[in-house]
Structure I
């Protein structure tokens, strides 16, 4: 992260502030589900490799493109 901070300072970039997510209440059924993000990748091939690894270990995995 130090490299990114140094580049941002050199380029005069300001850090984006992102508000903390508001936790949603647990479902009343007692069968709560939780989502874990297993990575963020610049190249789709890397994301696909991670999905294959996770599925190979029995986890449900998918790619959600963001812009």
Structure II
């Protein structure tokens, strides 16, 4: 799972014109009911959270390392 430091790094690297969209995203993740998600999407989110809780994810550092090897 991505840690706070990695998230800060990503935000710091974003172009200024992307910040409003990121702000909107953060506002919505704190209240998922406002997103008006359909049942399929809610199920997919629940499944993704289960995978994360099981440790089935790739860290940002690992992803960046893999991308450098391509």
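Quick one: helix-only ellipticity at 222 nm (-39500 (n - 2.57) for each DSSP H run of 4 or more, over all residues; to 500) came out at -10500 when computed from one of I, II, so which one is it? So the calculation was done on I. Name the one structure among I, II that P(r) over Cα pairs in 10 Å bins from 0, in percent of 15, 27, 34, 20, 5, 0 was derived from. Corresponding structure: I.
Read-outs throughout are calculated quantities, based only on the coordinates presented, and are distinct from any laboratory measurement. Everything numeric here is computed off the predicted structure, so don't read it as measured data.
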